[in-house]
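The structures come next, written out as structure tokens.
We did not get these values from a lab; they are worked out from the coordinates using the rules stated. A quick note: this is a predicted structure, and the numbers were derived from the prediction, not measured. Cβ atoms are built from the backbone, for glycine too; each structure is taken alone.
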Structure 1
């Protein structure tokens, strides 16, 4: 079969396209194989393994899971970590999402100095976590301006990141304040996509801001909001960073993910944390599917 110059051009163009796509996919595929496939495969194996201290040999066992269930049954660090994890997730879901949506709506309405407020919400997301936690820690010091103001009002300045009465809520408030930026960017993008004709038509029919917010923007932005809620549920056991940088799990602020990290980093324990991680995965998988199914029943996805 003879190949015409036109066909040769098409074949050459397709070959270059395929080479480009393959080159772009190499990095994510290798990343997935190493940092997800290999790590998780090794973790799954370690969940069912143990080490004989005398001989140093690895053997197969279910004792790791028995130990985890036993620790959950007792009132100890692991049970406290689970309570903190669930409390953090509930607080950020119940309070952060509605506040993010309302705040984005008011900025969407182009209130006075809305550009300044957008910048104030977005810029902190560009700072490294270590910088953000350092600033937050300094703010809570007794010698800082906020600390001095608290001292004037309450006479004494609590040790917010050391005292068990305040440390947990200090970490949660930090996460609440620093998570506004990411939610704001995604929700504002969803609102910006809503056709102006729909809003104008609603106002012509006599709709006010309440109707615009609850009957138009909320349903049309629901795919984005539901995605954020699903991601929030999927990441329920991953709130490690703020705890690590603010309190190192002291003052009863540990979470499940930090407890796993601390067991590996500080105590060089691998097998029981691997079992706990596998249990979290087994619990999360159907939980995320259930949340996704439930959110899909609220409003159907809308294409516009």
Structure 2
């Protein structure tokens, strides 16, 4: 373990010092290589952060995808990052997970050397801490995606009602989306700004909305996009959107009622435990005394 830690520290020090000019001066041929037709790609250094990233990125992606599939997460990582508008790339996210696992392995190794715990505990620390450090960002990303989806579901009735009013007032679908994107402040507003950006880049209104529904993965949004796709065919689209908004609001109210009922049921759990434990003790004491009375000579 000490040799492994020393090798890891030496590799990290070499990578850090390789970025400093006074430690590794750039040769004249390397500085002139970008201006040569045959040497444009000869400026890449064999040992640098970029080369290290290019080597470890496929391994981190493979390990991360396997662990996510084992945990039951089958969505693409790029889709989940795009859902919450994360600036990270999938390779960067996987490398960050791998870095957390390596740091956790080093810290657990140092603790084992200092504390010398029993062998089972040392085994758990060596193999459990990297796995836990690798899974923490995954769990945080899944939780952030679930919160984003829930927030979109809660904001969707208001968005649908506003779209219905704007379309009934004579706005086109594209102009109505731009107006909501400019005034929206929540998760739906950020997603609508992405939708309007895709429209400016050349996609049609329906294609941009379908892209939003595929990224968000919210069933109510998929139904709303299905209604909005009839923009060029339906004559009274505003009324249809209003009906869909009322349907989404009923679904939201139903989920709220279910959550309230679950919380009301959870209130009885500590009350039940508090009532059962003393009752069990009162039953155990007479039972033990009776057994002692009948078994005593």
Hey, helix-only ellipticity at 222 nm (-39500 (n - 2.57) for each DSSP H run of 4 or more, over all residues; to 500) derived from one of 1, 2 reads -27000; which structure?
-> 2
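Out of 1, 2, which one gives 47, 46, 12 for semi-axes √(5λ) of the Cα gyration tensor in Å as computed from the coordinates?
Here the read-out was taken from 2.
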Structure from which 20.6, 57 was derived, Rg and Dmax of the Cα atoms in Å, for residues 134-237 alone, options 1, 2 | 1
Given a computed value of 1.8 for distance in nm of label points 7 Å out along Cα→Cβ at positions 70 and 278, which structure among 1, 2 does it belong to?
-> 1
Tell me which of 1, 2 gives 13 when you compute relative contact order in percent (Cα under 8 Å, 6 or more apart).
-> 2
